[in-house]
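Structures for review follow.
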Structure P
Amino acid sequence: MLTDGIKFKNFKNFKNINIKKKFISSIDENEIIKSLTKSYRYSYKKKFLKKFKKFSNFRVIGMGGSSLGAQAIYDFLRHKINKKFDFVSNLQHSQRVSKKKYVNLVISKSGNTTETIVNSNILIKKKDKNIFITENKKSYLLDLAAKLKSDIIDHNNYIGGRYSVLSEVGMVPAELMGLKPEKFKNFNYLIKNKSFVNSLIANVRSIVEFHKKRKFNSIILNYDEKSQNFFKWYQQLVAESLGKKNKGIMPIISNMPKDNHSVMQFYLDGIKKNFFTFFYVNEINTQKIKKNSILSSHNYLKGKSVSDIIFSQKKASENVFIKKKIPFRSFELKKRDEKTLGELFSFFILETILIAKYIGVNPYDQPSVELIKKETKKLLI
C-alpha cells in the first residue's frame with residue numbers, strides 16, 4: 001500500500017543507493033515543498049473568491065503548468081463539480097469566441113507568456129469577469145489586468161509552473177470548482193507514513209538505476225480516461241525537470257486498453273529501453289454487459305461490468321510483463337477524491353526532485369525552453 005487509498009506495487013528493488021538523507025534534506029531545504037502543506041500561506045483570502053462563486057462558466061487561460069494542474073483536477077474530480085470549466089492551453093489558428101459570459105482565470109508566472117497574451121486578447125470580452133494570477137512585477141499581463149480593472153492574485157515567485165498545482169495556480173480554480181483545497185494537502189501526514197516514504201525511496205532508487213542502464217522512457221499505461229490530463233501534468237513535470245545535460249526521463253502516455261491494439265506489441269517485444277507504470281482507478285456503477293444479448297461463445301462476459309473487463313485486461317498485461325521480465329510498477333486507486341489526488345501530486349513532485357538530485361540536474365529551471373521564447377520574439381519583432 002502507498003496510502004490507505006492507493007494500492008501500490010513497486011518496481012524490483014535496487015538496494016545499492018542510499019536515498020534517505022537526500023530525501024530529508026530535500027524536504028528541509030525546499031521552499032516549493034511548503035505549497036504541498038496545509039500551513040502554506042496563500043496570497044489571497046477565501047472571502048475574495050466568494051463574489052465569483054455565483055457564476056457558472058469559467059475559463060482558464062494559461063500554458064503548461066499554469067493550466068495542466070487545474071485541468072487534471074477538473075477531469076479527475078468531475079463527478080463532484082457543478083461548474084463548467086473550459087481550458088485554453090494552446091494556440092489555435094481558428095479560436096472560437098463564445099458569446100457566454102465567463103470568469104476568466106488568466107495565469108502566467110512571468111506575466112509575459114506569448115500564447116497567454118494572444119489568447120487573452122482574442123477571448124476576453126467586456127462583459128467577462130477576470131482574475132489574473134501572475135508575479136507582482138512589471139509585465140504585460142499585470143498591465144492588462146490594471147487596464148481591465150481586473151482582480152489580481154500574486155503568483156509566488158519561488159514556485160515554477162510545473163510545481164504550482166497545490167499553490168494559488170491550482171487551488172484558486174479548485175475552490176471555484178466547489179472543491180476544498182485543504183483536502184488536497186496531507187503532506188505532513190505523508191512524510192510520517194512509513195509505507196509512503198519507503199515506496200517513494202524505493203521508486204527513486206529503481207528509476208535512478210534504470211537511468212544508469214540507459215532506460216530513459218517512462219511509459220504510463222493509463223487505464224483511467226479521467227486521468228489523461230493528470231498524466232499530461234506528470235509528463236511536463238518529469239520531462240522539463242529532468243531533461244538536461246544530455247540526461248533525463250521521457251514520460252510517454254499510453255491510453256489503455258486501446259493501445260493493446262497498436263503499440264503494445266512494441267512494448268513487449270521491441271527495444272528494451274523502457275520501464276512502465278500501470279495506473280487504474282476502481283470505478284463503481286459502470287455499465288454491465290446485457291446477459292440476454294451475448295452469444296453463447298462468449299458466456300464468460302455475461303453480467304460483467306466494463307470495470308471488470310478493464311481491470312482483467314490490466315492484470316493480464318501485468319502477468320505478461322512479469323513473464324517477460326519487463327520492469328513495471330502499479331497504482332490502483334480505491335477512491336476518486338481530493339485526498340487521493342493530492343497524495344499523487346505530492347508523490348510525483350517529491351519523486352522528481354529526488355531523481356534530479358541523483359542524476360545531477362537542476363529540477364527547477366528550463367534553459368532551452370527559454371531559448372525558444374527568445375528566438376520567437378526575435379522573429380516577431
Structure Q
Amino acid sequence: MKMPMSYALRLICLFNFFIASYAWSAVAVPPPPPLAAKSWVLMDAATGNVLVDHQGSLRLPPASLTKLMTSHVAALAMQQGRIRETDLVTISEKAWRMGGSKMFVQVGDKVSVKDLLRGIIVQSGNDASVALAEHIAGGEDTFAAMMNQEAKRLGLTDTNFVNATGWPAQNHYSSARDMAKLARAIVIEDPQHYALYAEKEFVWNGIKQPNRNLLLWRDPSVDGLKTGHTEEAGYCLVASAQRNGQRFIAVVFGTASEAARAAETATLLGYGFNFYESKTFYKKGAVLANAPVWKGAARTVKVGLTNDLAVSVPRGTANTLTAQMTLKPQLIAPLKTGEVVGKIEIRQGGKVVQSANVVALENVQQGGFFRRTWDSVRLKF
C-alpha cells in the first residue's frame with residue numbers, strides 16, 4: 001500500500017530548516033586568553049558546553065570550592081524533605097574546633113539550617129560545614145560518602161571528597177571541569193537557594209564577614225558562586241555571571257593571590273560574553289510534532305523534549321545552524337510519557353554540535369482488537 005508523501009514524511013519525521021540569521025555579521029573568535037593559573041574552564045550554563053578548557057580535567061586540591069558540594073547536598077536534602085531550613089542544629093565540639101575560615105559558632109549553639117548555609121556560602125565557615133554535615137548524615141565521613149554519590153550522579157569523573165570543608169587531605173581532589181558541572185547543577189536544580197551565593201556579607205555572633213568573591217563587588221552581572229584557598233591549592237574561584245539572559249560559568253584553579261583569581265576569572269567571563277552566544281531552539285515540553293501511532297487508541301502522539309535544547313556558537317554564526325529531527329519509522333502502542341521515540345540534532349557545517357532525545361509527551365494506550373488487527377495488516381504492505 002502506497003501512502004501519500006506527506007504521511008510518509010511524517011512517519012520518517014525528518015526535517016531541516018535554517019535558523020534566521022542575525023543582523024550582525026559573524027565575528028571571528030580569537031584564541032582564548034592565557035591566564036596566570038594552573039587550570040581553567042569556561043562553560044555555557046544553558047548548554048553545558050565547555051568553550052574554553054586549559055587542563056580542565058587536571059585533578060587538583062579544591063580547597064573551599066568543596067563547600068559547593070556541601071551546600072548542594074544540603075539543598076537536595078531540603079528538596080527531599082529530609083531537613084528544613086528552620087531546623088535547629090546543635091553545634092558539636094568537633095565543628096567548633098575546626099580551624100581555618102569560620103562562621104564563629106559556639107559549642108552547644110542552636111543554629112538554623114538556613115543560617116548555617118549562609119555561614120558556608122558567604123563566610124566559607126569550616127565549622128558551619130561540619131555542623132551541617134553532622135546534622136544531615138550523623139557524621140562527616142558519611143556525609144562525604146553522600147557527596148561522592150552526588151558527584152557520581154552529576155558525572156564528576158575527576159572528583160573525590162573525604163570531608164565537607166576542603167581541608168587538605170589525601171585523596172581529596174576535583175577539577176575545573178567538574179566544578180563547572182557542579183556549579184551548573186546548583187544554578188539549575190536549586191534556584192531557591194542560589195541567591196545566597198550573591199550575598200556580599202553575613203553577620204553572625206556579632207562578627208560581620210564579607211564574601212571573598214571580589215567579583216560580586218565589581219561586576220553586577222556576577223551572582224555567585226564560591227572561592228577557595230589553601231597553600232597547596234592556591235587561590236581558586238568558581239564564578240557565574242548573567243547578561244541579557246545569557247549565563248556563563250568560569251572556574252580557575254591555582255592563581256597566586258585573591259586579586260589574581262578575581263582578575264583572571266573576569267577575563268575568562270569577558271571572553272565568553274564577547275565572542276559566544278547561546279541559542280535556544282526548543283523549550284522543554286513544547287510539541288515538536290504529532291507523530292503517527294500504529295495499533296493505538298489514538299492515531300497520533302505529541303512528541304517533544306524533556307529539557308530545553310540550546311546551542312553555544314561563536315557570536316554571529318547562528319545563521320549557519322540547521323536542525324534535523326528523526327523519529328522511529330514505526331511507533332507502536334502502547335507508548336508511555338517520556339519514552340524515547342527519536343532524536344534531534346543541531347548541525348553546523350555538517351558537524352553535530354548538540355543533540356537530544358525526542359520523547360512522547362503523553363501516554364497512548366493500545367487500541368481495540370480491530371484497530372490492532374487492521375494496523376498489523378497495513379504494516380505488512
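Have a look at P, Q and say which one yields 1.7 for distance in nm of label points 7 Å out along Cα→Cβ at positions 112 and 240, as calculated. Here the read-out was taken from P. If semi-axes √(5λ) of the Cα gyration tensor in Å computes to 35, 27, 21, which of P, Q did it come from? Derived from P, not from the others. Work out FRET efficiency 1/(1 + (r/R0)^6) of positions 144 and 184 (r between Cβ atoms, R0 = 25 Å, to 0.05) for each of structures P, Q, then name the structure with the largest result. That would be structure Q. Source structure of the calculated read-out (FRET efficiency 1/(1 + (r/R0)^6) of positions 208 and 320 (r between Cβ atoms, R0 = 25 Å, to 0.05), 0.00) within P, Q: Q.
Highest-scoring entry among P, Q, by FRET efficiency 1/(1 + (r/R0)^6) of positions 56 and 248 (r between Cβ atoms, R0 = 35 Å, to 0.05), is Q. As an exercise: helix-only ellipticity at 222 nm (-39500 (n - 2.57) for each DSSP H run of 4 or more, over all residues; to 500), calculated from one structure in P, Q, equals -12000. Which structure is it? Of the structures listed, the value fits P.
Values in this text are rule-based calculations from the coordinates and carry no lab data. Predicted model only: the values in this text are computed from it and were never measured. Cβ atoms are built from the backbone, for glycine too; each structure is taken alone.
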